[in-house]
Every structure is written in structure tokens, then in C-alpha cells.
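Readers should treat all values here as calculations from the given coordinates under stated rules, not as data from a laboratory. These numbers were taken from a predicted model, which means no experiment stands behind them. Cβ atoms are built from the backbone, for glycine too; each structure is taken alone.
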Structure 1
Amino acid sequence: MPELPEVTTICRSLDRQLRGQVITAAASSGRLRVDVDSVHLQRFCAGKCISAVTRRAKYLLVVFTDHSGLILHLGMTGYFVITPDDQQTLPYERAHFLLADGRRWRFCDIRCFGSLQLCHEDIQSCTHPTLVNLGLEPLTKAFNGSSMHRLSRNSRTPVKTWLMDQRNVVGVGNIYANEALFRAGIHPATPARRLGLQRCRQLAAAVKTVLQEAIAAGGTTISDYRDVDGSEGHFSTALEVYGRAGEPCPRCGATIERLLQGGRAAFFCPRCQPRR
């Protein structure tokens, strides 16, 4: 599933291509996990001008000039394509928006786990039920060692699981949680409440650094992720532990190990990340 760096990369691409564009027509196949029927989508979007495309957590917010908008989530295999309108439907196309300049913006999704929602009120006020209970944005000043330490005091949850809980901090999925914990030297199974203030500071700093580096690389392509223009993310070449079970640690040479936490794989170096 695309995580914060991938969604940020796509957000920037969509904003460059869609800002100032007027939607003349819209339609949906009704096959996404959360969807809107074509009649309501057409009625809501027709004539609306896009003022910006922004991000909240792993959601893309298409903001109209009247402050309403669309809330989009890519799910596991969703992607966008913007092409001249040839009136043909692409494979896996689940929704499309016709633009006044003659282009068609398509939302494609192989496995149909993505979502498309309408927001009638001010979309950036975060009062929509989908957005209201989301946690801290990791690249803001609000997320730091002190806030992480405060929020995790009563949590028996393993710290990697805690990091991936969108009610705590948003956008840090499995790939980047593994990498940040490695850089901070923290075992993924450590209960979140066992981390002292200094270790929380180290981990928060590692989360920010990993995410910023991944954004600069255009995200991480493991299988399905592509930017709007079809390009892949290149942070996969910088991964130090994720997906490298059985390989030597790039720091100390110990064998990287793998364990399952809640159905998700955790990768760690037993020497650099000892379980205390």
C-alpha cells in the first residue's frame, strides 16, 4: 500500500497537472471499496474548479474553489492516469473526470481496494468522519520525541505497530517503520510505553529523516506503485532492512531477521536492535 512518501509524490504530480482545471463531467463504475454512483459524482463535480490537491495522512484531497472536494485513497493497487480524452476506458479504470482542456483524469485500481468520497463542507477543516480521528502528521513540528513519549505512555502495543496506527501518527506504513526503527536502534517488538524520552526523540527524528529521504527519491516501488507519469520510486535502493531477511546487516554484518506482528513482517538486526 502506498505510504506517506508515495502519496506525497502523487499529490505533487496531481497538483501540478490539475490545479486550475475545471471538471466538465465525471463517472464511476461503482467498484471501489468506497465509491460514489455516477449520478451523484457527476452532479457534485460538474463545473467545479480545482484549486489544489493536498494530502492528509494517506488520503489525497482534491480541493475545489468552493472549498468542497474529493477524498481519495489508493488502497493497495490504485493509480492515476491523465491522458488526452480518447473516450476509451482503460483496464481497471474505476472512475474518471473529464477536464475542460480536453484531458481525462482516470482513477484505476486492479484490486478495487481504493476509495472515492465526496466532501460537501470545507475539506481542509478536517471535520469529515474519514479525516477527523487521524493522528499527527510526522513531518510537522507537532510530531517529536516529546509528543511521541506522551502519547505512548499507556500503550502495551509493540512500537512498530504503534507507529503504523493512523490514530497515533499518520502515513508511516510497514516499509518506513522498519527502516526508522533500524536507524534508531530499537527492536520492533519493544512495547511503546517502554521507550524513554531520549529513545522517543531518536525514533521521531529517524521517522522524519527516512520519510524525507523517501520523498526525495519519489517513494519506494516494490510492486505496483507508480507516479502519475508512470515513473517508479527509487528509495528501494536505500532500504537497509526491509525485505532483507537472511542478508547481512549493512552496519555490523549480523544476519537480518524477520518476525510477524499482526500479520505484517518486521525486519531487524538482532545486534543493532537488541531486545531489552
Structure 2
Amino acid sequence: METIGVIALAVALVAIIAFIVFVEAARRKIPVSYAKRHVGRQLVGGQQTTMPLKINMGGVIPVIFASSVLSMPQSLFAAFPPDPAKADSLWAKVYGFFQTFHASDPYYELIFLSLIIFFTFFYVSIVFNVEEVSDNLRKHGGFMPGIRPGRATAEYLNSILTRLTMVGAIYLALVAFVPQFMLSGFKLARLPWVGPYLDNFVSSTPGLGWIPTGMGYQFYFGGTSLLILVGVAMDTVSQIEAQLVMRNYEGFLGGGGRLRGRRA
């Protein structure tokens, strides 16, 4: 049984890494046209290009923010533990609730995933200002086919960015939750009303008994670590490729490798 669990964990790890690579490399390309204009005696512009928008524009920052916020109660109670003589005080009751407030607890997971979605929208709204992008396009003679420059362009970009951010937020929530769920489980009994029935069902069903407790393996690469590792690896490959193209090298992977100068 342990062998099957290790194989399932390895397959899930490979699938998550492939999913991260696929989403991180995905782009939503918005067509942009530049009108012809005179610069001195030369006629410039009139070209067609695209504005690539990443699905996950927030990177790993929303997950880190959400984890930091949820770690504050534990730090607070560690610094100010309740008085054992006052077991019926409000502070002691809150302390008792947060003793079970950790990964695998339904309330923890619900707040954790909600914070990831919130911080994704919050962070993307800071790093990508649709009004500023629209204004820069208008100043340089750029426009999107079928969209008026200015406010209409900003609204169009905002509608696209909202949908992309929602997909990116769900993607981050899944990547952060699935490894944690497999390793730590999900305490169904803590759910209100239907929790005990669900817990009895999965506990008595062959193959599902690991859900309340997790697989129990000591595996230190969670969703956040995988996001950072894959992101850094992809960024490193992109930087090396850019240097190879700029210097006109053929790359260090040989003639059939991917890393080679495209002008060679």
C-alpha cells in the first residue's frame, strides 16, 4: 500500500509541475496596431503587434501574502498565551479554536483559498494599471482594432484582465491546496452538519481512508515551493535564451537543443 501511495504522490507531483509550466507559459495576446505618423522627414508606424498578458500575473506573491496573514494568529498566541487559571475566558476560547486552525482544517483552508484569490486581484491591480497602459498606447499612436483609444481601451483591458486574474487566482489556489491536501488531508468531521457523515463515509470506503489524515509522508515541497522552483527555472531558461540570441551563440545543448540563437 505504501508503494502505491508513493507512486501516486510522484505522479501527482509530475502532473502539478506540468500544469504549472503550462499555465506560466500561457499568454493572452491582444492585437495592437500603430498608426503611421511622421517623425521628422520619416514615416514610421503602421505595424501590427500584440500585447501578451500572462494568466498568472501575480506570480507566487498572493500565496506568500495569504500564508503570512494566516501565520499571524499563531505568532500572537505564542507571544501572549492565555492564563491556565482562566480557562473560561474569551481569550482562552479563541486560543483553543486556533489550536486546531492549521492545514487540513476546513476553516483554515477556506480562509487560505479566499485570501489567495483576494491578494491575486489586489496585487494585479497594483502591478498592471489599465489606465496607464491605455494612455501610453494613445500617446504612441497605438490602438486595438475595433476599440476606441482612451477610456474604451482601458475598459476593454480591464474586462480581459479581470477574467485572466480570476483564472490565475483559481490556478494558484489549486496549486497551493492540492499538495497540502494530499500530505495533510482534510478533516471532514470539522465541517458543520454534513461533516460527520462524510467522515464516516470516506473512512469506511476502501481507497479513501487517507483523506481525513493525509498520506502521512514527509515531503517538504508544497505548492508554494513548486511555484517558486518552476518559476525560477523558466525565468533562468528565458534569460539564457535571450543572451544566446543577442550574442548569436548556438547554445550549450548542441545542435538539436532548444537553446540556440535564432539568428544563427
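When distance in nm of label points 7 Å out along Cα→Cβ at positions 163 and 235 is computed for each of 1, 2, the one that comes out at 2.9 is 2.
Have a look at 1, 2 and say which one yields 23.6 for mean count of other Cβ atoms within 10 Å over residues 179-186, as calculated. Answer for the origin of the read-out: 1.
If mean count of other Cβ atoms within 10 Å over residues 91-98 is computed to be 13.9, which of 1, 2 is the source? Mind dumping the intermediate values first?
Numbers: 1: 19.2; 2: 13.9.
The structure behind it is 2.
Which one of 1, 2 has distance in nm of label points 7 Å out along Cα→Cβ at positions 11 and 35, as calculated from the coordinates, equal to 2.7?
Details: 1: 2.7; 2: 5.8.
Only one of 1, 2 returns 2.7 for distance in nm of label points 7 Å out along Cα→Cβ at positions 11 and 35, namely 1.
Where does the value 1, 6, 12, 16, 17, 14, 12, 9, 7, 4, 2, 0, 0 come from, among 1, 2, when P(r) over Cα pairs in 5 Å bins from 0, in percent is the thing being computed? Among 1, 2, the structure yielding 1, 6, 12, 16, 17, 14, 12, 9, 7, 4, 2, 0, 0 for P(r) over Cα pairs in 5 Å bins from 0, in percent is 1. Which structure, out of 1, 2, was helix-only ellipticity at 222 nm (-39500 (n - 2.57) for each DSSP H run of 4 or more, over all residues; to 500) derived from, given a value of -7500? Attributed to the structure labelled 1.
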